[in-house]
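K.L.:
Each in structure tokens, the structures are laid out below.
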Structure 1
Amino acid sequence: MSKVVEEDRLRQLIALGPSLVAELDPDALLNRLLETACSVTAARYAALGILDRDRRELERFITVGLSAEQERMIGERPRGRGVLGVLINAPRPLRLTEVTAHPHSSGFPPRHPPMRSFLGVPIIIRGTAWGNLYLTDKRVGEFTDGDEYAATTLATWAAIAVDHARILAASAERQGQLEDVVRRLEATQAVAVAVGAETDLARVLELIAERGREIVEARSVLILLQEGVDLVIASRAGHTQAQIGACLPVAESISGRVMLTKLPALVHDPSTDMRVSP
């Protein structure tokens, strides 16, 4: 490889790092990585396989170099069999002159474009395999030591960028949770203040239903009071067709069960839960 080409590759590798770390969109980050990988190694195709939680199969498989029509014709994405699985079981660089000649090769699916040379490197985040970078079909000759070094460098940048994006996402989630807690506390305090100023029971229940719906972000809220063997709808808020004064049997309703056991209950789909009275 000429000195000019080598210097250009080095410039691309150096420039990629900060841009990956600054990228907050995971898909854009990974596509940029694959495009650069093709450029610096002269690979015709590049792919990135993201491992599942058990690190036994590929959960996602992202490609660059294949047309939409080629991907459609190939069909199902690889799960990590054959040569791709070698890197899953032994996460270290793998370079092949002829990928189909490898003992673990399972060949290509029908209508898959022919591929010969292969270079794969693992992406390790905090000591744990996260995925693999795959490069195939070098345009001229075979993949070299320089190509392997470039791919390994890209994998390192990818690990740093993905980890950074994870940290930012977790931080944003914690911030959102904190803001949600503060909002709920403020709303709860507002309920207490509003209720404290009322002496009419109907109005008190109405305020609790309205403010309670806001706190939990519910579509509707019902407040039921026990009268003998029944529960009577005493107040409502939001989008509901339930009528004030309507009755539910204590013994046959989920609301009655909550009242009798004094334990909360979560029903994901009331329409299919037999404990919910119509």
Structure 2
Amino acid sequence: MRSKRKELIAILFLVFIFIFQAYAHEEWIIPQEILQGDLKTIIIKSADPVFVYFEEEPIFLWKENQEWKGIIGIDLFSSVGRKKLMVKSETAEKVFFVEVKNRELPLRFITLPEKWLKLSKEDLERIKMEKERLKFILIKDWENPPLWKGPFRWPVEGKITDRFGTKRLINGQYVSYHTGIDISAPRGREVYTSNVGKVVFVGPLVLEGNTVIIHHGIGLYSLYCHLEDIRVREGEMVEEGFPIGTIGSSGRTQGPHLHFSVVFRNKKVDPLSLLDVLGDKNGRKVF
């Protein structure tokens, strides 16, 4: 009996040594919690290839020096609770848990003319077609490597007038959720791309007005809406800080401003979270 117990202890000790050696040359920076609608980075220091899965979904990793980096994005309407994150290497695997926490959504009461809420049959059909087209655009080329260079920047100098996640009660009954941030600025002020990327959409939309969408690689997109004019073309590569248009009030809006939003791998996320994670906090020009 003692002999078998010694054998079991020896086996467990060898397993422990194997796991310890497998991870002895690796370090992890994994978030313990994340809000609905936020982004977080993960960093794994390893000379060998590693693979990461968040709730069974593979996380795109890129290598900088001896570090593997990736981004976790949580949709605004994602369920809360403990989520599994698995790191795999060629010799072992390790499981972490990330707590997705509830985002408190501010409530805003808005009064609009009834005619603004009544869309024609033609407009409704057009909106449906636009959403289908954008949905297709925003799920393409996710496996492209990061195109951005350096920190993301603020797209226009102005004042935030509506934040991400605001629950809007319009005329006391219609409810919508704000999936970007509104930046108020004078009509005609230049709007700049937040970072290097490829222009994947340019055009007028019924609700969003004149819109530009830029893909920054790995399924990370920035959207610029309600522009007065547009100065870029689809398929064009743009550098960080390139003027893509000017502040306007095209589409369904009450006044000149920029609606700035971010989509990461089909998840609506807070642009301020992007700037916190990958941006230059000192470069924000918000007044």
Structure 3
Amino acid sequence: MTFRMPAAALLLALLLSAILPAAVAEAAVHSLSATAQKQFDKTKAGLPSTDAAKLQSLYQSFVQQQNVIGDKDARLKTSAQANDDKESELRQKIRLIDKAKLDALDKKVTQLKNYYQPLFTQYDAARAELTAARKFGIKELTAAVQLKVDLLEISVKSAKEEIRAAQSALSAAKASANDKMKRLRGQLDAINEEERKIAVAKSAISQLNKQKSAEWSDLLYALRSYDGKTAIRSLTTLTTVVKQITDQQVKIESCEKKIADINKTVSSQLN
């Protein structure tokens, strides 16, 4: 791969991705219980009409935004899983690039070696015979064996050239396949940066959910005390927090779209 995240950053992203999704997905959707609703209504009744309307509007907006967050979270989970599955599929396909071609070329090299092995054995035997003939100094026998060696040598050279050509074709095909694999893996590795951004956004959402839970507790306390002003303040904060969560979801959605685009680009080069 041409691009790699620093080891520390990659480790952090992996840890966050392992820990945070559950916290984000399982964030409580806060709504008033029957008892709290009665306290809310009594608190609202004690406020001036403008503030009462504001309190009601803020609460409705808060609940609606939480529902929107829940729906988007479900969609993000689906798109994230689809992207992960597609990336895994593509990496498997990349490993198999030109496999049939490489297997055929490798088989051809093996077949040629096996086919010509009897010729090579015969040639080696003839050379040994020539050495023996020279040792005994029999000119006629030496000449006859030399002719046999010369004729076999022509065939041996041709056979070796054919084998070398097949080996060269195999080596070239392997190099080409490896280049394709490296290039496509490099493109897929760009996903790492998007996943790092997603991990950061999920971390932010996790912190915002904690803030939301704490502020919700403050709201309930204010309602038990029938403190309308504090209830308005808490709901104002809560609507701000859920808006910030939505903003982080938008970032995640953008990253997932980029990942899908990366997968699509790589896929088009494998078809």
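K.L.:
One of 1, 2, 3 was used to compute relative contact order in percent (Cα under 8 Å, 6 or more apart), and the answer was 17. Which one was it?
P.N.:
So the calculation was done on 2.
K.L.:
For structures 1, 2, 3, which has the highest computed value of distance in nm of label points 7 Å out along Cα→Cβ at positions 120 and 216?
P.N.:
Largest calculated value belongs to 3.
K.L.:
Tell me which structure, out of 1, 2, 3, gives 11.2, 34 once Rg and Dmax of the Cα atoms in Å, for residues 192-255 alone is calculated.
P.N.:
The value was obtained from structure 2.
K.L.:
A follow-up question, please. Quick check: -15500 is what I get for helix-only ellipticity at 222 nm (-39500 (n - 2.57) for each DSSP H run of 4 or more, over all residues; to 500), calculated from one of 1, 2, 3. Which structure matches?
P.N.:
1
K.L.:
Where does the value 2.4 come from, among 1, 2, 3, when distance in nm of label points 7 Å out along Cα→Cβ at positions 64 and 224 is the thing being computed? Numbers along the way, then the final one.
P.N.:
Numbers: 1: 5.8; 2: 2.4; 3: 3.0.
Source structure: 2.
K.L.:
Suppose you compute P(r) over Cα pairs in 5 Å bins from 0, in percent for every structure in 1, 2, 3: which one lands on 1, 5, 10, 14, 16, 15, 11, 9, 6, 4, 3, 2, 2, 1, 1, 1, 0, 0?
P.N.:
2
Values in this text are rule-based calculations from the coordinates and carry no lab data. Only a predicted model underlies this, so the values are computations on that prediction, with no experimental measurement involved. Cβ atoms are built from the backbone, for glycine too; each structure is taken alone.
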